[in-house]
Every structure is written in C-alpha cells, then in structure tokens.
Structure I
Amino acid sequence: MEIKFSHAWNNKLSNSIFTTIRKYDFEKETYYQTSLGKTFDIILQNQKVREAKLLQVEVRYFKDIDEYLLMLDTGKFKWLEQAKIFSSFGIDVIHDKVIILTFGEGNG
C-alpha cells in the first residue's frame, strides 16, 4: 500500500505523526477506512521516503477543520493561505468534504 505526495508541506513527512487532507470521494473513504492500522509506503515525488501506519480516517467539511490543524498540515499561518493551497487541489473550501488521514510510526 502506498500514498503519494507531490510536496512535503511543513516538512510534515518527517514527523512521527502527520496528517494529509485529501478531496473526498466515497471510494477513497471506503479504501482508507478498510486500511486502518495498515502500513503504507510514503511516496514523495515518486520516491519512497518512509513507512507509516494509518491511524485515523475522518471526513469533514473543509470549512470545519480547525485552523491549527491546517497550520500544522501546511506550514501556513493564515487561513487564506491554507485555503489557497487546497483550492489549488480542486477543493472548494466552503462546500466540499475532505478526508483527513492521520499517519504515525509504522513498522510493517
């Protein structure tokens, strides 16, 4: 199993616990819910950088995500800067749901 990243926002991939926020769709939610507790290869720009275990899957509207979590996830302090990043991924920050995945130390 693997999850791909194009950018390591806030150097988060080197943290012992990190999140990733992805655009919602039902199939993705089902996939990740059934993958809870499994170890993923973390791929950054097509290279494996580590392994991490999927610890939590949460679905929320983007607008309801705590600004502090967004700050840690992106490394951006202001909500407008955070929203701009997610808008660039095709997320409507007012109307769309997202999947928040939390990963932690995994050892296969």
Structure II
Amino acid sequence: MKQVTINLYTFSELKEDAKQRAIEEHREFELSTMQPSHFKSGDPEYDTEAELRKAYAEEYNYFSENDEPIIEAIEANDYLFLADGDILQSVTYTETGITEATIGGETYVLSNY
C-alpha cells in the first residue's frame, strides 16, 4: 500500500479556470433541481400557478446569467474542490464534525478539516 496526499481547495483558493469550471458545474446542478414549487410564499394570492412559473423563470434566468448567486451558494455550503475545479464528494456529520470524502470509489475520513 502507498499513501498519498491529496490537496483540497476552497472555492477562493482555486485558480481562475478551475473556479469557472466549479461555477458552471454548480450552475447546472442548481438549474436542474430548481422547480416552480420552490417559490411558494404561503400567500394564496402569489402562489398561483402563473405566479410560481413567473418567479421560477425569473430566478432561472438570474442563475443562468449571473455568477454571483452560484458563487454564494458554493461558499455558503463550504464545498471543497480538487485542483481542476471538480467538487469533492463529501458529507460532514454536524453532530460529530466528522467529514467523509469519496475519492475513486473509496471513502476517507478527512483530518485537519
């Protein structure tokens, strides 16, 4: 067995080309999961099908055309990345603070995180 070190990066630590890759991949994720029902306000006057579709279309266009909300979502979730901008598949258990990452089909507990 050989041991290796894998460098992980926060979004702000990525090089510009890796940041763009991370932004585009997360944008695709955000847009693919967005639904008109996500925009319910609890006010029947605004929760009509037409109003929900309007709110959905506006948000979809905003996310499609602007990097800022995508970057905000990335940073709010404290995602980690590989050097090329690929997101690290990981989960942090809030009750223990343990973070597990899956790399190449194997799961690792991250230390010093």
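Of the structures labelled I, II, one was used to calculate FRET efficiency 1/(1 + (r/R0)^6) of positions 58 and 98 (r between Cβ atoms, R0 = 25 Å, to 0.05), giving 1.00. Name it. Answer by label: I.
P(r) over Cα pairs in 5 Å bins from 0, in percent, for residues 34-73 alone computed as 6, 25, 25, 21, 13, 9, 1: which structure among I, II? Label of the originating structure: II. Set I, II, criterion distance in nm of label points 7 Å out along Cα→Cβ at positions 18 and 50: the highest-scoring structure is II. With respect to FRET efficiency 1/(1 + (r/R0)^6) of positions 42 and 90 (r between Cβ atoms, R0 = 30 Å, to 0.05), the largest value across structures I, II is given by I. Taking 2.3 as the value of distance in nm of label points 7 Å out along Cα→Cβ at positions 10 and 82 derived from one of the structures shown (I, II), identify that structure. Corresponding structure: II.
Which one of I, II has percent of Cα pairs over 16 Å apart, as calculated from the coordinates, equal to 67? The value was obtained from structure II. Hey, relative contact order in percent (Cα under 8 Å, 6 or more apart) derived from one of I, II reads 30; which structure? Only one of I, II returns 30 for relative contact order in percent (Cα under 8 Å, 6 or more apart), namely II.
Upon calculation of helix-only ellipticity at 222 nm (-39500 (n - 2.57) for each DSSP H run of 4 or more, over all residues; to 500) from the atomic coordinates, which of the structures I, II produces -12500? Label of the originating structure: II.
All of the numbers you see were taken from the coordinates with simple rules; none came from a lab. In this text the structure is predicted, and so the values were computed from the model without any measurement. Cβ atoms are built from the backbone, for glycine too; each structure is taken alone.
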